[in-house]
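Coordinate-derived values only; no laboratory data. The structure displayed is predicted, hence computed values, not measured ones. Cβ atoms are built from the backbone, for glycine too; each structure is taken alone.
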Structure P
Amino acid sequence: MATQLPDQPQGPGPRLTLVEHLAELRRRLFISLLAVGVTTALSFTFTGKLFDFLKRPAPPITFIYTQPTELVSTYFKVAIISGLVLALPVWLYQAVLFIAPGLSVTERRYVFLLLPAALLSFVAGAAFTYFILLPPTFKFLFEVFGQGIAVPQIRIGAYVSLVASLMFWVGLIFELPLVMYFLARIGILSPRLAGGLRRWALVLAFVGAAIITPTTDPITMTLVAAPMLVLFEVGLVLARLGQRQHQRRAAQPQGESARAT
């Protein structure tokens, strides 16, 4: 009797039609939006404290708004961003559930196991931005560059957008090691091929830092580029580990491989 390979996609039931896929997508989106709506509504109760939290990395300056509705729209923006962050585990879990039927049993298990680590990595990247990156960046922008030429009058809307953007993109960058491990674990990424890109890593890190950061000073760019290089090296180590695990599983008999995974 033929034994089914453990890496063949195995969904919970028969294949879904296009209409059923769209219905499933609509259900996942509804649950995700409902979660965001609930967390956003809760965020309105402490949005004022969130403003104080977001302004803390900046030097002691007075923020302004130049349009009648700017402060109101910024207030709503902060509440929505807070709601998205608080609902992150829910809508990320819903996204994984939607794509899970198209993955093999092994790939599905890896995705679910790595999901908490992915959330922690994103939070670590956002924390790095808030505590390490933003204070010297704003010190350079508001106190060092242009000192004696003009007095900074920063719009609160532009400031919040900048802080949110930096925390988001750096949080995504902190996912790099996990992505490299996952791709190597399922046999897509070769650590040898990735290691060959090391000569370009320094250039790409500073190009990425120049795109992400609002300044061109070498200190701020280095604060962003250096973690990219460290994360790339960590990713290479994890990719080698993932490749060894993939090769060891592939070398096992099918029955033992299914139990090991």
Structure Q
Amino acid sequence: MVDRVRGHTKVCVSMGEVVRYERDGPVAWLTIDRPEARNALSKAVRDGLWDGVHRFNRDDSAAVLVLTGAGDKAFCAGGDLKEMAETGLEGVPVDYLPQFGRNIDVPKPTIAAVNGMAFAGGFLLAQQCDLVVAVEHASFAVSEVKVGRGSPWAAPLSWLLPPRLAMEILLTGDPVDARRAESLGLVNHVVPATDLRDHAQSLARRIAKNAPLSVRAAKRTAYLSRPDVWEQAEEIWEPVYRSADAQEGPAAFREKRTPVWRGI
């Protein structure tokens, strides 16, 4: 679908029923559209995200990508625990979903427009973007410890945050609200929910006006000191993924009961 919006072309493309790719001028919007399940990462969503990111990389008319979720409750609640319980998923493959800078190169800038909770895999999606704009009621959590799952993808937290702050987030799994996340440097801007779209669009357009080669080089420069720690993290988390507790967490969620941890 192609519309004329505010004097420029707006292009909407469905990447399956649960992910939408939309270009608003030089800004591409990739939206997880599964609000009834808090935009959880089902296989259909993961496939749609892969398709959308590949499309953005190929789209010469798109200078900046904004990743967001539909609705006002959740940016993304993380993995689909019901699906995990049904499939008995153990380890998570590296290509489970796109992780910018790890399993897919995205040279152009990316922004997370966080419209609600960003837990587990939702935290991952926000963390991997270059900039984050969040609504006032947004919250962030690496919640895997509460369901017996793994978070090797969170290894860069010790680079993004002071180690003790990263440790608290990882060990408790407790949510961090938007203002706290902003004070820690996890979020660039906190805005009212009604301003999220316009604020993220404005930020993206300011970036898009700059010289593209300079922008891409600036992005690469900013990440020069980031350690490549994911392989070590995968080794650390492998026995957790293969444990009985890793199956107990999703099963307890599906059965709406408190998990019984055995430590095996």
FRET efficiency 1/(1 + (r/R0)^6) of positions 31 and 95 (r between Cβ atoms, R0 = 25 Å, to 0.05) derived as 1.00 - corresponding label from P, Q: P
- request: Please state which of the structures P, Q yields 1.00 when FRET efficiency 1/(1 + (r/R0)^6) of positions 79 and 103 (r between Cβ atoms, R0 = 30 Å, to 0.05) is computed from it.
  value: Q
Distance in nm of label points 7 Å out along Cα→Cβ at positions 71 and 143 from the coordinates reads 2.7; which among P, Q: P
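Kindly point out which one of P, Q the value 0.60 was derived from, the read-out being FRET efficiency 1/(1 + (r/R0)^6) of positions 39 and 151 (r between Cβ atoms, R0 = 41 Å, to 0.05).
Of the structures listed, the value fits P.
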statement: Calculated from one of P, Q, mean projected area of the Cα convex hull in nm² reads 13.7, and the structure in question is Q
- prompt: Which structure, out of P, Q, was relative contact order in percent (Cα under 8 Å, 6 or more apart) derived from, given a value of 18?
  reply: Q
Structure (P, Q) behind the derived value -11000 of helix-only ellipticity at 222 nm (-39500 (n - 2.57) for each DSSP H run of 4 or more, over all residues; to 500): Q
